[in-house]
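Structures follow.
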Structure P
Amino acid sequence: MTEFISQGAKIYANALIGLNADKNTIINDLTQIIEVIEQSDDLRAILSNSSVNFNKKKEILSEIFGGKIDEKLINFLYILTEKNKINLLGEILKSFEQISAENSGISVVEIISATELNQDYKNRIIQKLEQKLDKKVQPYWNIEPEIIGGLIFKIGDTVIDSSLKNKIENFSKVMK
């Protein structure tokens, strides 16, 4: 969840929401597709190569995923492939999960710490976030030692950075 989600990925994720297909099926199918593509350097190379004919790419995708994933999702893959956006699949999945959660009244929050937090501390953080946001929170915990200490919260497009690294950088800017 750490990586940036592009506007393009958000647009495609919203298109998936518009399919009115089962959310869990889309998530499972997209996860499966991403795993297959990540495991095959050859497949990744073919799909990202603009000199390979689109119909050939479509044929390969149909051969691999036909009958295994929802037909609407195969058509979605064709569109991504034709537009040379297949590399956005991971971002699209993350964005789809966020939008689906938010549509269910849940706020997806990425919480980054420098070290592993104990469960009691995590529970208190979640409780405070739920009070502040007035929503149920679905946390994604990540550890990034380079932030030194403190926490970073990513809620949609909003980032609240209370990390020690950020405070040191801000102090350095003031001192210059």
Structure Q
Amino acid sequence: MTDKIYYIKKAYELLERVTPLTYDCGKLCGGLCCKGDGDTGMWLFPYEEELLKNIDGFTLKECEGNMGYKMVICGGTCDRKTRPLACRIYPYFPMITDDSYDVRADIRGISSCPVLYKNIKPDYAFIRQVRKIARLFDRDETLKNYISDINSMLDEIENFAKEMTDE
């Protein structure tokens, strides 16, 4: 049986040398995604808490809306090698469908991330690696279900946003 943490460690490894843009996208917004408060953080994937629970500068906190998994709150700076997966893939999210693996823009970042609201095309190498993560996570039922649940939630948010703009 594969150690469940393996999947998260492998995802970290796949993203070690790629980011959404070929340059520091934090320069576009002054690092807004790293400037949360005591109630704002990044949602953890299943199994990820085990890797982050003793990292200096990170606080793990219960949260609503993340299928019972915690979120991590940071002080605004961290060792990039210890960032949670949500930070590494932001502002994108993997997708698993019956016949493919893909990557989507995460609408939750539309108001704060210039990559999304300026429609800046992400680096292809990054997208390819996030697709590999989707393929990897498809091997584990818990991770596969998590991705499916979050994608359903993102669909609901997008549909609601469309309804609001159509009125």
Structure R
Amino acid sequence: MSTGFTAAGEGVSITLDVGEVSVLTSLVAQILSLVEPGVTGEDPLERALGIGSGEVPSDPVLARLFPSAYAEDDEAAGEFRRYTEATLREGKRADARTLLETAEPGVVELTAEQAQAWLRALNDVRLALGVRLGVTEQIHDEMAEMSEEDPRYPALAIYEWLTYLQDTLVRALW
């Protein structure tokens, strides 16, 4: 298993094995397909400008990746979403593509900019996986009590590994 990220000059580095790269790229590819361009308005000008529908996504993962800006004001949240979600989706796609283009078995050296993209992509994967698995703040206690035979154990172990990667990346950057 990887020993995590370390500072390397102006950037960071990590050593990954084939299995780790496979898991990372598979999960990030899923996020990439999930954040494809959203629903745009019916007006041709709005479509051309990337102005969305303003509706909260029905998929709980997308709702977590693109939370409402105004929890107490649905109208303001919808307007904000209409004008920002397309840009946010493109940013998430760009981060995912950066990780997919740079992840490889062996030593991976990232510039500070690439490392920031990895950080955001890892966060997106953790959020998505956390929603799908119903992760709560008690996850560490649950895993300590959980048998490795539990069907959720492998996915939760991956979630923990992603948390570790994200933590070491933050520490290496700062």
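Computed from the coordinates by the stated procedures, all read-outs in this text should not be read as laboratory data. Bear in mind the structure is a predicted one, so any value in this text is a computation, not a measurement. Cβ atoms are built from the backbone, for glycine too; each structure is taken alone.
Figure out for me which of the structures P, Q, R the number 4, 13, 14, 17, 14, 14, 6, 10, 8, 1 belongs to, where P(r) over Cα pairs in 5 Å bins from 0, in percent, for residues 68-131 alone was derived from the coordinates.
Structure of origin is P.
If helix-only ellipticity at 222 nm (-39500 (n - 2.57) for each DSSP H run of 4 or more, over all residues; to 500) is computed to be -20500, which of P, Q, R is the source?
Checking each candidate, the match is R.
Between structures P, Q, R, where is mean count of other Cβ atoms within 10 Å over residues 116-123 highest? Could the numbers behind the result be given before it?
Values: P: 10.6; Q: 13.6; R: 21.0.
By mean count of other Cβ atoms within 10 Å over residues 116-123, the leading structure of P, Q, R is R.
For Rg/Rh (Cα atoms, Kirkwood Rh), find whichever of P, Q, R sits highest and give me its label.
For this comparison of Rg/Rh (Cα atoms, Kirkwood Rh), the top structure is P.
Hey, relative contact order in percent (Cα under 8 Å, 6 or more apart) derived from one of P, Q, R reads 25; which structure?
The value was obtained from structure Q.
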